[in-house]
1. Identify the structure, out of 1, 2, from whose coordinates distance in nm of label points 7 Å out along Cα→Cβ at positions 396 and 444 was calculated to give 2.7.
2. With relative contact order in percent (Cα under 8 Å, 6 or more apart) derived from the coordinates and found to be 15, which of 1, 2 does the value describe?
3. Match the computed value 27.5 of mean count of other Cβ atoms within 10 Å over residues 156-163 to one of the structures 1, 2, and report its label.
4. Out of 1, 2, which has the highest value for mean count of other Cβ atoms within 10 Å over residues 100-107?
5. Could you tell me which structure in 1, 2 was used to calculate helix-only ellipticity at 222 nm (-39500 (n - 2.57) for each DSSP H run of 4 or more, over all residues; to 500) as -7500?
6. Given a computed value of 47, 35, 30 for Cα extents along the principal axes in Å, for residues 164-275 alone, which structure among 1, 2 does it belong to?
7. Between structures 1, 2, where is distance in nm of label points 7 Å out along Cα→Cβ at positions 180 and 220 highest?
8. I have 20.1 for mean count of other Cβ atoms within 10 Å over residues 316-323, calculated from one of the structures 1, 2. Which structure is it?
Structure 1
Amino acid sequence: MLTLTDYLIISAYFLVILVVGALTGRKQEKEEFLISGRKLTTLQATTTIFSSRIGAAILLTYTALVYMYGMGALWYFVGSVFGLFVFYFFGLKVKKLADKEKFYTMPDFFFFLKGKTAGYLATITTIIIMFGWVVLNFTAGAKLVSEYTPISYDISVIIVGGIILIYLIAGGFDAVVKTDIVQTFGIFLLFVLMMYLLTTTSTRPGLAFMDLFSIPAMQIISFFLAGFFIPMASPELWQRVYAIKDKKNFRRSIILSSVFYIIVGFILLLIGLVIRADIPDIAPDTSLIVGFSRLLPVGLAGLSVVIIYSSVSSSADTYMFTASASVSQDFLEKTGLTKSDNLRKTMRYSMVVLMILGVGMALILRDIVDATFFFVSLTMSLGLLVLVLWIYPKINRLSVWLSILFCLIGVIVPAFVIGISEQLVMWAFAACIFGILLGMIIEGIRKVSGRSKNGLK
């Protein structure tokens, strides 16, 4: 249980976040509310990219994978590092195009290159992905609060969602960026706590190279592919690329955030192995939370709650804002259901609706690992399409449409029929490729048929 000092630390953190969000929202123009006026510096961009990526997916899910699969889980992280490396070169191209065409969201890229149908399909997928990550982080934050305090899981979900909603409504994207700076400091403290745990524990995890291959080959491929393709189709990462001031700041921020990401990922691997050895037979999706509560001294409990919660909320607010932006800009505005002048108000309303839906889903969907595999599968399959578009931008529109459609089918149908597991990644990957090839075949048949008709004439 937490002490009075612990509760004061937690309350002070919440107060700082709310004040920063409220002050940010004063006298904002539309461009500032939506994308920080496209003027993020290296420090701002680095902290917001880094903190948004160190959320429930990397903290709790990655630690859970280590707890279940040992060193074999490292393949997910290896794929993520390679994916960020590839995204660096892709991002340079996207940044140039976004500055010229004034993109705000990832679907804007599809609207511009492949028309309305591709844009709306990308919008649907983006909303599902971002909403899913919102639910995942709400779940993680609530499990954290309920583990350390007498507050029930249900009430914890409402508290987590409510605090994030308040400062998002007040400050928009600027609030996300500025609170991410505060939350990055919290993540740095998490790094210090993890190092403290590693240096004080009597358990010394062994790192054997061959342990990387101790899991089945299909799992290795699934973990690597999931990690590799996620950056290519992470709408929140695209939005930060658009918001960065120039290419110089983009290069610096991507490199710095990737370095920090690698360091934290390696330390998390060690922490997961320690918890696996010291505390067997606990639920994998809360292994980090339980591990910290049992292995750290009592006096550090409140600090660890603040630190892990800051990581979770720094991702949750990002996903909430990105989902709201896609609903408002890519769907309501482009279909004429709302006007550009009312966009900020529309986004605020959509945030409220998404928060209510997100809290409701978090009350139902409580397994973090399963939820992660579901939304990772959808993200990485769309990432494959983005990579294809980068390498071969002349791909026909039908292939793009069918690829996105089969991305959705290839995740949702197997999830209901065979259940959610790491194999869902392979189903999604195969469905995306099938959609691309089917579009090419149909387009090829159309061309041959058209030539035949012209020949008869």
Structure 2
Amino acid sequence: MTDLLIRTVKGDQTKIPEDGLTMLRGQLRGRACLKDEDGYDEARTIWNGMIDRSPGLVVRCEGAADVMRAVNFARENDLVLSVRGGGHNIAGNAVCDGGLQIDLTLMNSVRVDPVSRRAWVEPGALLQDVDRETQAFGLVLPMGINSTTGIAGLTLGGGFGWTSRMFGMTIDNLISADMVLADGSFVHVSEGEHPDLFWAIRGGGGNFGVVTSFEFRLHPMGPQVTAGLVVHPFEDAEAILRAYREIARRAPEELTCWVVMRKAPPLPFLPPEWHGREILVLAMCYGGSLDQGEEATRELRSLGRPIADIVGPMAFVDWQAIFDPLLTTGARNYWKSHDFMDLSDEVVAEFVEAIRTLPGPECEVFIGHLSGAMSRVPENATAYTHRNAHFTMNVHTRWQESRHDNACIGWARRLFRALEPYATGGAYVNFMPEDETDRIEKVYGSNFRRLSQIKGRYDPHNLFRMNQNIPPMH
């Protein structure tokens, strides 16, 4: 082995002597991987296939001690540093080019205490790991809608999905966390310990340190829920969306319904003649008692002239994975996001026009159904501030070959710009691609200054910059 050349925060390279790397390796319970060594490609390969970066060094951590040593090594050598949890974030900030990547995927344990209704979760765990442990006891943590998402990035950005209208966002159920800070120190944060830092990590992303363990509050629900998909021909989309927006606003908090607009994939419950044609899907989940599920979903299911209706009792862990086959790792992905107070006729018209010009068979628009319990938390109670939105949109372009990059990205940007006059100005930081650094201050709104001040106290030199970055205020 020879000396290692690795990228610094100044953009140049520094030389790590062979004995320095040997010393680091000897301190780790996990592994330090160089290019072409076992584990390197696995660690640098993430969900978004557009991200193809090569770190100079990957530290595959197996505990908080490994994280502390990796952070110290990066800081002492002025290295570019990235941190990977589940590797699902659209911006791809989990992987740096030429610098040091901390990989947390081996730290994936989930421990549930059904008596106190608590879960302790390591940062490499995926949502499916959490669901399978909590649902064994009929308990749930509000999380996202794709079970292969990582718990760490989801939580640090906010976290919402099928049960957030009932139980709040993921961050609203965070009790405490263990963290490694930029100076290499280890701290426990909660409402009573480092409360400013605890406030900041609930929506402020990975700007403030590396979380090595989360403690969450759980809620009774499941293991069976009433859930499923109702598929409509897209020619009925305008009428369905207008009816949906009214039903969604008055729906009980146990009921959440998201909208998906795309070309129909070859799903077994869809007639073959519909495969590849534009459709609108109402994806609904009722988390109340099963005997009330039929009545709670009736109004939504009575709309229009559905092609298919597969709503009924099912295991919540299966419902959480319902979209997984359409969101597998390796495709090229680009997202754009807006929040809305309402889906006005003008917004509906823009959706209809956009879906008629879809650039590819895997491209789609999601409309997330918000409000409920998550809207009752004061806007300044956590770093995530957009509590008043009733709907969130994710323009999700997905394709396989780089020759389609311009068409797919251009389509997403055009729809984003067309809808901007009707949006709140807020957005979900986890839905933002890497080219939206100019939106960060606006997205955090009145909380941005406080976040920047906290960043200045805990990470004054911006070691944790591979994220939707909040610059430190000194």
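1. 2
2. Working through the options, I get structure 2.
3. It was calculated from structure 2.
4. 2
5. 2
6. 1
7. 2
8. The correct label is 2.
Values quoted throughout were computed directly from the atomic coordinates according to the rules given, and no laboratory measurement underlies them. Fair warning: this is a prediction, and the values are worked out from it, not measured in the lab. Cβ atoms are built from the backbone, for glycine too; each structure is taken alone.
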